[in-house]
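Take a look at these structures.
Throughout, read-outs are computed from the coordinates displayed, never taken from laboratory work. Here the structure is a predicted model, which is why all the values come from computation and not from measurement. Cβ atoms are built from the backbone, for glycine too; each structure is taken alone.
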Structure I
């Protein structure tokens, strides 16, 4: 029997909501990359399949209705899309699944960059794996290259949107010039970029531009931090500030990083990923954590 004094489970709704086009999502979502195992990109140890499926189902129970994935999230024995399909299909009516195309991996795991003509195949691969007849949101993830190549690829995705295979479009790993170019072709509902405590001025500028245009900004690696090439002392100072604030709130450092990210704007979403059910609960609970003005300023100065 559950104790009447036992703490209630956190809910993703505590973080508030935002829209991706006409799709409303809670601002705390879930990233599926880590579900495939410790070596999602290096073919390392595969994850425990029943545990991964349990994490996905628990995420939905906690109110998560925004899941980020990609067909290229796979390890030797696991595919993120297959796990999502097995765990959650038939999908809840309010669940939004966002995927990304551009990069790809052949069956051996070697990386490739899709041509505009190959993007349709990547979209169809996601459709097959997820068991969908259309994709809610597709991000074009770039891997470098010149702006004209980006424009050509985004134009190809816009055609697939017109054909009904994609509902909404987003872009990932981009700058302000990419955002402006994409908006001239088709509406952009989200930008998914690296961002976290210690973000650069360029990263902040993209976040601000998204806010001004009503576009969702969806950081990846928000818990890991920006990963900038600072010296050990600089990084140590950032971690010290995070841990000091975490102790003041009885929270974890990861929760503080997520809370800080969400408080950078109402249009900012979070998609922390984990294969650990305890970490999942902690990540969702971070949506209810509110940092004070001085705490936000201290972290902004890192």
Structure II
């Protein structure tokens, strides 16, 4: 596989409501800073470097970008970098953002937004992105409490034309059922990768049955989260990577994409080489035997 010639088109497509996106997208969390630290201790990324990565991603056929107003570091904001790099936006570009959490100027987390505060967060995203509407807004939550009031508030903003489609992030199956009784849900964004729990695997399957996109975060790191992927020292993962001439990170990402046609990956990076590798993974086809080996590591919490 020649990664330099591979575009996101090789990953296939899926529908987010009335928008069609390629299954390899781009996550903007890493763009404002080096590493994944937030707040005053974060080291801002060079602005021109971030702009080059975004423009290269679109040049490679990526038309699904995941962002949030709370992705920022001193002097840098993911939304404003996206605006600077890509506006006026291509007609086929879908920008997905998240509301619910918030950060103060120091980067410290604030209490999650109340239903009444969600409009302000939506308007903040609109202002930073330079848009008159948002393509997809995910309500991100923590815990198991009802989402009815908050999702209902976003549904009102959808009716008002500020939001085109709605999704959910970091949720449980009962949240999805509750939200769907209020308004259509086009995507669920949850942590998923090698080592994910059996419950998450079942949730991914349920989303596929309902024709809802499943958008994994930490699809490469898995349960390692911000610390990075765990289990890469396992010979099975390295052997499959060597057989394909790719990195173990690419194998992890490819395994995630193989979990169903409704799975949309949003790997994030601030590095041009890693971006090209991530996009190239959309063309990587794992054999049944390789998938069985990786599934056994998954079931064993690699």
Structure III
């Protein structure tokens, strides 16, 4: 397992993090006992970063993680969660309430990193005037340590980085083999500001695993298929021959501190942990990928 320093926070984090959505069964059945074993196995294997949210499984992901971290495990991980969401206002009071509920479900007195979830769903002025001040108050009270923000909208993340009040950013499907548009503007800006960077969905919501999520629209799937055809030189094996390359593509990017794995089974978890060994694409391969899709967004903001 590889480790790095999470931006200006000074926290030492594993470059591979465990994503919490599959732990609640959001992407298929997930037995609670097996989930607990997988969390323990991830920690034993060197993963020390776990990312979840109240939205995952209606709070079930947080509850399962909280139970799995009993007995001294809590102190072994950097625990990240999120606040508010599509069914809640991004107000000061709602943010406080959301975090208090997360603390209860996670069975902990503090959350290391609390992120505003899908910040594009509220006006910028609301985020800055209400949501962020609520998190800053919770930090003063010792209930959270650091503050982050998540969204797929790169232009919005740039504004938040420039605000200089966040410790981290999280995006998804913006630095992957078929859409690496975060590379040229956002990642250098975050590095300069000392912001921790979390990368989610490096498989493009299943596109690079040959199993696209059912909610993806037809145009996206078709465009992705055209791009994937141009990546045959990277395919390792069939089926799912781009998974290893996709994981290594993100894990070896120095500007990305944590790459999340949404492992739903211990087998997938073990496989992804094996990729966190410092080996990335060959330089020629990397330059070829960059040239193929330079500035070409797959998902509209």
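Say we calculate distance in nm of label points 7 Å out along Cα→Cβ at positions 240 and 288 for every structure; which of I, II, III gives the highest result?
Working: I: 3.3; II: 1.6; III: 2.4.
Biggest value here belongs to I.
Work out the source of 0.55 here, i.e. which of I, II, III gives that when FRET efficiency 1/(1 + (r/R0)^6) of positions 48 and 128 (r between Cβ atoms, R0 = 25 Å, to 0.05) is computed.
Numbers: I: 0.55; II: 0.85; III: 0.20.
It traces back to I.
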